[in-house]
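Enquirer: The next part holds the structures, each set out as structure tokens.
Derivation of every value follows stated rules applied to the coordinates shown; laboratory data play no part. From a predicted model like this one, the values you see are computed outputs, not experimental measurements. Cβ atoms are built from the backbone, for glycine too; each structure is taken alone.
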Structure I
Amino acid sequence: METVLGEYQCRPQAFIVHDPVAAGAFHAFDHVSDDSRLERDLLFRARPDAARYAAEHATLVRTIAAHGGRALYLHELVGDDPSFELTGTNPNQVFTRDSLITLPWSPEIFFRARLRPDQRHHEANIMKMAAERLGLREVMRLPPDIFLEGGDIIPFAYNGRRSLLVGWGTRSTPEAIDFLQQECLPHHADEIIALHLAPWRMNLDGGFVPVANDVIVSDMSSILGAELVEPHARLTIDLWDMLRGLGIRLIDTTPEESVYAQSCNCLCLGDRSIICYDLCPRVTGLLGQSGIDVYPVRAAELIKGRGGPRCMTRPIYLPLS
């Protein structure tokens, strides 16, 4: 039987990244004079310093190159297309994870997300173009009334099963679970573990990320309930009992650590190694004690965008020339 690898087990061939400062997107902040409107208008919690933000993003990319493999800038893939100019007005394009979904056990395919915020509607089209230029094939399309974000999907594997952890709540809608059950199972995954997120939790990866076969970092208060979804059946489950039964250790973070330090939002590199922000030494220390190689990066400016290293990277598993 072929070994099935989850996101935390598989070393990607490359990661798609995007520097919004170089793309000119930070000029958008010049048009918001009142900082109290930043989150409403641009989805950033605070106004970042452009030069420092760019420097921190460059450090993240260098850390990926040093420990995780090849980093591909979005402009290198699709910068010649006229539609790429739209990214110049959108600082949220930095979160390349959100608008595209790739799977480690099916490296040749992808499907687009549909992002709820109006400011982010075009991101998936840019990422689709990039994926296709890398040789990936789109396998399904979400209906226009269903929202699903890449930050709410985590490829998970256990006992040889291809399992998709899918969060739903503020950003991804419950109808996305129905769609994935119909269109994704059993061809592209064996099951879905649908996780109901607390209303204050934006995405699943902000509050729950497996980092190794036996370690998950989570703010447990983020998860209100869980359901096992198979091709023709659904069953309410106790997520924590299930994980304990699999021998998984849970590193529990606080809501404050997960929201304001992105303590859960780790970029998995495979081989029990991750990149995270340097903002929560308590959690990174516990991860190190669990045998995880942790590479912290500076994030005083990056954190202002309300996302972490996982959000800023879209893994590509297809071998590249």
Structure II
Amino acid sequence: MLCLFTGGTIAMEPETLSSLHSAGDILDYVKEITDLATIDSRQICNIDSVEMQPHHWVEVARTIYEEYDRYDGFVVLHGTDTMVYTAGAVSFILQRLGKPVIFTGSQIPLYSRLASDARNNLINAVRFALMDVAEVCIFFGSVLLRGNRAHKISGFDINAFKSFSNDPLGTAGVRLNLYRGRRRRSRAAPLFAPQIENKVCLLKVYPSMDVDLIDGLVSKGYRGIVLEAYGAGNIPVGERSLIPGINRAIAKGIPVVVSTQCEKGSAEDLYPSGKLLRKCGAIAAHDMTPEAALVKLMWVLGQTSGPKKIRRLMEKNLSDEIS
């Protein structure tokens, strides 16, 4: 088993929520996991997850790819704030996995004097990484979730993540349970495609939003835009219509992907504004989370600049990110 460390709350000093401990410190502190498997570690970085950048995603994926044949499973310790972005990105950078990659972390530092969720999260993540699952997951609290379907729902609750469009892949209680719908272990060799385009924006639609925001992104050289739209993928098309800006962006070869702000739902061409977006050439994210739509578009633009191929890849279910 290989544990990759990036930092986060799990490694922080409880009094200051800073001064992060190293990978070696944490493994020494949770000695029980050595009864489960032989554990090696790699320190990717040691930062608060708000500081995570795309090059860190690539380094996590690259380390797994380079060490893939040496280990039966992988656990990634990561801060909670951007865990879904990293897990989602790794699911696109590393496709066709035959082994588990389990992300986890904690809401309370491991070294807290009173109580912490860190020990149980780490132990159960290692246990799941030894089981018959073969994809990028997040284990947190009591649930195992598909990494590119998860969303952080709380900054304080022990069960901090939920998937609204996809059932849990497993649960931890008296025993660990895995459910149907997960990808199972195989001898598949992973596909590694590390190219990422950084200049992509996630823009939430709101009342009084000015179309100049979209034009401004275009003028600043952004190569892709994800709109977090209302309801079933709806935007204003009357007063303060966003359509002219979307048309100008698409005319310049900049893909516009439309996701939904709703926790449950799908961006479709159901209402007149959705139909107009489709006619303009916008790409529906369907039931992808906004975070998954963002990192997927960043990955897609790292592979191609052709509008037809961008659309085909964005609409294709690559890593179970779309129902």
Structure III
Amino acid sequence: MRAVYFSNGSIEIREFDELPDEGKRVQVKSIGICGSDLHMLEMNFPLTCIIGHEVAGILDDGTPVAVEPMVPCGECELCQTGDYNLCPQSAATILGVCRNGAMADELNVAQSSLLYLPANVDVKDACLIEPLAVAVHGIRKAEIKANQRVAVIGGGTIGLCAVAVVKSSNATVDLSARYSHQTKAGTFLGAGQLNGQYDLVIDCAGTQSSINQAIEICRPAGKILLLATYWKEFSFPHMTATMKELTIVPSHMYSSNGLVRDFEVAASLLSRNPQISATLITHRFPMAEVVQAFATARDRKSGAIKVVLEP
């Protein structure tokens, strides 16, 4: 089998005779290149495992699945209450970061990580369930209401997933994006242009300017949802946030709400709205062209939103 690794700031494909991990075998059919993958490559992050965490594939019996890329202990108080994303074990078991990930022909994962796909979700699109689940989780935590005005800052995959989730909640959503193709994609998914103040502002860009903008356009007593990954320190405009009495809602990965996982909600949304995958997946590459795939994903001016590898 082939697998992708980072090596001294570059990408390399290695070959193995057999999988190094135990679990249920998944024949990989689609892997998304995440913004986190790009950041870790640029930072020369010291990863020693196979990369990739946005994945869908087929079990040995032909069943199509998506993979939730972490393995919590299932026994601690956090796991028992559904907050397994906060389990101390989860951080050490994230696929593609701390253990072998999905940019490979196959991977082995725990049974608990598998999500069986709805019948009308193509396995080649189902790698989008992971970023959609990120948006589902954060927006659930922000306790969105149908009559609210919501602004999304950042037109990458997470920002556009947030637009789709907000629209499914019947709230009004507007998008602030850097590139015209992102704005166009947001329009397809139902977003308008920024205008006035908002009940909820979702930061999906993770920059100093985006957090400044979020606090500026949030109404007094509104909420800021931190859905981005913040790779750099920034100065928080605490005086404005305090004077507006804003509620800041951090969000990390995904978990469950009662008996329903955020991953399940994301899969259901993808099933109900095929426009999401048609809009977000802009490029597909075979595994052999992984270097070109990463170059395309880095070049937002090329029109890339979600770049997918198909082994």
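Enquirer: Have a look at I, II, III and say which one yields 31, 21, 19 for semi-axes √(5λ) of the Cα gyration tensor in Å, as calculated.
Expert: Only structure III yields this read-out.
Enquirer: Thinking of I, II, III, which structure, once distance in nm of label points 7 Å out along Cα→Cβ at positions 21 and 261 is computed, gives back 2.4?
Expert: Here the read-out was taken from I.
Enquirer: Also, I was wondering about something else. For the read-out relative contact order in percent (Cα under 8 Å, 6 or more apart), a value of 23 was computed from one structure; give its label from I, II, III.
Expert: I
Enquirer: Here's another thing I want to ask about it. Out of I, II, III, which one gives 0.25 for FRET efficiency 1/(1 + (r/R0)^6) of positions 45 and 285 (r between Cβ atoms, R0 = 25 Å, to 0.05) as computed from the coordinates?
Expert: II
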